1. A value of 27 was derived for relative contact order in percent (Cα under 8 Å, 6 or more apart); which structure in 1, 2 was it taken from?
2. Name the one structure among 1, 2 that Cα extents along the principal axes in Å of 37, 26, 20 was derived from.
3. Looking at structures 1, 2, which one was FRET efficiency 1/(1 + (r/R0)^6) of positions 23 and 63 (r between Cβ atoms, R0 = 35 Å, to 0.05) calculated from, given that it came out as 0.20?
4. Out of 1, 2, which has the highest value for distance in nm of label points 7 Å out along Cα→Cβ at positions 7 and 31?
5. Supply the structure label, taken from 1, 2, corresponding to helix-only ellipticity at 222 nm (-39500 (n - 2.57) for each DSSP H run of 4 or more, over all residues; to 500) with the calculated value -5000.
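Throughout, read-outs are computed from the coordinates displayed, never taken from laboratory work. All of these numbers come straight from a predicted model, not from anything done at the bench. Cβ atoms are built from the backbone, for glycine too; each structure is taken alone.
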Structure 1
């Protein structure tokens, strides 16, 4: 999961860097050039980040539910880990 997040971060870093042609247009918006659809890129960024966040938060659940303890305690521990999403 950590590798997927690192690859995702690098991918969107370069996507943000090269969203304009020429690249100087990122810092000097008055230059003539072309900009991609920023809304679509940031929407894709937000959707994929949400999926990765949910996947990261649910990783401990598989381990918790394999433990030998009552279900009420498993639910309580899962709830504590879920509080990290707030």
Structure 2
């Protein structure tokens, strides 16, 4: 996990060779936004990112998938947003 600033944390995992997969969590004062969900294999690490950065998944109220490649949307079904 990389802390970009007080509100933005990023998880980066190698996909192949020099190509990483990045998942970003933006924390506002009221809720968090998850940008991309990574691959399905990344789900445990992403949940850990959310827990460490936001405290609980309940704070994540929005998921933004930048595009429909498996490395950006693969773990989307893992999460439930109320």
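1. Considering all the candidates, the number was obtained from 2.
2. On the way: 1: 65, 23, 17; 2: 37, 26, 20.
The read-out comes from structure 2.
3. Structure of origin is 1.
4. Numbers: 1: 3.2; 2: 1.6.
When distance in nm of label points 7 Å out along Cα→Cβ at positions 7 and 31 is computed for each of 1, 2, structure 1 gives the biggest number.
5. Attributed to the structure labelled 2.
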